[in-house]
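Next up: some structures, all given as structure tokens.
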Structure 1
Amino acid sequence: MGAPVSAELGWLDVETAIFESASACGLALLKPEERDPLRATTRGVGELIFEAVDRGARTVIVGLGGSATVDGGTGAARGLGWTFQDLEGAPLPEGGGALLNLAVLGGGWGLEAKLVALADVTTPLVGTDGAAPVFGPQKGATPEQVRLLWAGLERLGMLWAHQGRPDLATLPGGGAGGGLGAGLVFFAKARLVPGAEWVLERVGFDAALAKADLVITGEGTFDRTSLAGKAAGEVLRRAQAARKKVAVVAGRAVDLIGAHTVSGEGETLDLAGVARLGERAAREALGLPAV
């Protein structure tokens, strides 16, 4: 929304930085009444990338998801020196609400580092299953605003196509972070990879899965979008492929075939409460009596 926030850079080694885009433009940074997807910007993501490179990073890993934005990554591009103008040559306001008037892309500074974007979903930039209709309402968009954001992202995708990247409009994961995934690919030459797979491989999930009788995973809201590349959905997919029982602990859940969901019924839980809910999920999934 243009207000400064503090965010942290993590370091996997002296040349590899990592951070969550939500730390700069996340929904959690805003009160519900402050959400405005027409104006929300990913500029802070670009500024964090630039800061990481300035501190010596040769590789920057950005986790996507949880953003309050639907700006197609144009805000992040601004943080990397890109400029945007309308047909009259006037500077374009920040946020996804202005993208429908976008006419001119002005090149950025370029990065002396590799950028890896970890997509939390397989959602594309545009289409009926694109970023605006799927995630816009979660970010506070009304139906009319969803249509405006959708049209703006289509406009951005068309301009990218004119620049030789017609594939970005339908790139799986391009709609992550309100289009930030596709935006980082175009504006920063990022490599877009499934974030859940990237994380699970690095924590040795498959080896642990082979020894497990029951898998417990969780998410704030477990619904159809959870199966579109999110961590809980990837855990569920791998567990089902290995013929393991699965229990899902969620603040709000919509039951899905093959998963035993246990809803927290909206109450706020501390760590002990989450543990109790996890135990309840395990007992119900295994058919054990409650304690």
Structure 2
Amino acid sequence: MTKFSKSIYFYMLLLFGVVACDSSAVVDEDEDEITPEPIYSTYITDVFDYQYGPGQHARTSALGADGSNFIDNSNEYVLLGGWGGYIVAGFDHEIENQEGYDFGVFTQPGVGSEPGVVYVMSDTNEDGLPNDGEWIQLKGSEYENAETVQNYAVTYYKPNEGKNISWEDNLGNQGELVAEFGDGTHAWWWDETKEEVTFEGVKLPNSHYQVGQSWKNYEDRFFWGYAENYQGEDHDESLRANLFDISNAVDANGNKVELSSIKFIKVQTGVFQIAGHFNEISTEIRGAFDYRMLLDTEN
């Protein structure tokens, strides 16, 4: 082989070697494409239902018919009104039931507890809506209190101008809501509510008692398990929130429910009481959060 032929042969080998190397380095983009992890919000992302219970803030600060102030980390508050008023909201992900607290509900700044009952639901059919069976109650410290009434229901009736709101419950009781301060209860009727409204839920023991002209929170109840409960052991002062453990879930018969995760929550005013100058006891809250995600973002 001549010197010239050897050169040709060398360059041909080099060329085929480069091609071979190139062909072996081709990346199958379909196989090796990396799917980014979804980015979830720490806070509530959706409000599905909001119903203000009869109360003194119906005309001035019922905070919108959609309860949108409950979304994200808002500085605004959602007032639930008197007994039965509620909000239904959801996260954009399932919150896992792990050891200890799993999620929290912010309170408004204050010291007077106005306890709300908290319910949860998983998105088992994965359609993003709270339609997966019955709401599951998170048991609190007053669950077995003799004054607590499960499966309670009250129907309120819209009054004529200048009259009081009348009500009747499913136990045969009836009466009127009488304001102790400010306008009569005709002003407590929310414009979004029709001629009557019925709420169903848990009626908790009274949260306040009278001392002279003052009203104070009972100190022998509401130790844990309720929204806007400043005296609870689950109240985190730095977060201004009550913390909740999914493991406290119980069914309608009080039996423990094993939930691996939840996506939706419902918070409902649980005390049916007019407490002097406070007027109706009304749970007042500022959104909710995934507790572990919040801790991760702060660390």
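Readers should treat all values here as calculations from the given coordinates under stated rules, not as data from a laboratory. Everything quoted here is computed from the prediction, not taken from an experiment. Cβ atoms are built from the backbone, for glycine too; each structure is taken alone.
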Query raised in the report: With distance in nm of label points 7 Å out along Cα→Cβ at positions 58 and 218 computed per structure, which member of 1, 2 shows the largest figure?
Result: 1
Query raised in the report: One of 1, 2 was used to compute semi-axes √(5λ) of the Cα gyration tensor in Å, and the answer was 35, 21, 17. Which one was it?
Result: 1
Query raised in the report: Quick one: percent of Cα pairs over 21 Å apart, for residues 98-241 alone came out at 60 when computed from one of 1, 2, so which one is it?
Result: 2
**Report entry** Of the structures 1, 2, the one that 2.4 was derived from, the read-out being distance in nm of label points 7 Å out along Cα→Cβ at positions 162 and 178
**Finding:** 1
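Work out which structure the value -10000 belongs to, where helix-only ellipticity at 222 nm (-39500 (n - 2.57) for each DSSP H run of 4 or more, over all residues; to 500) was derived from one of 1, 2.
1
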Query raised in the report: From which structure (1, 2) was relative contact order in percent (Cα under 8 Å, 6 or more apart) calculated, if the value obtained is 30?
Result: 2
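If distance in nm of label points 7 Å out along Cα→Cβ at positions 50 and 226 is computed to be 3.9, which of 1, 2 is the source?
1
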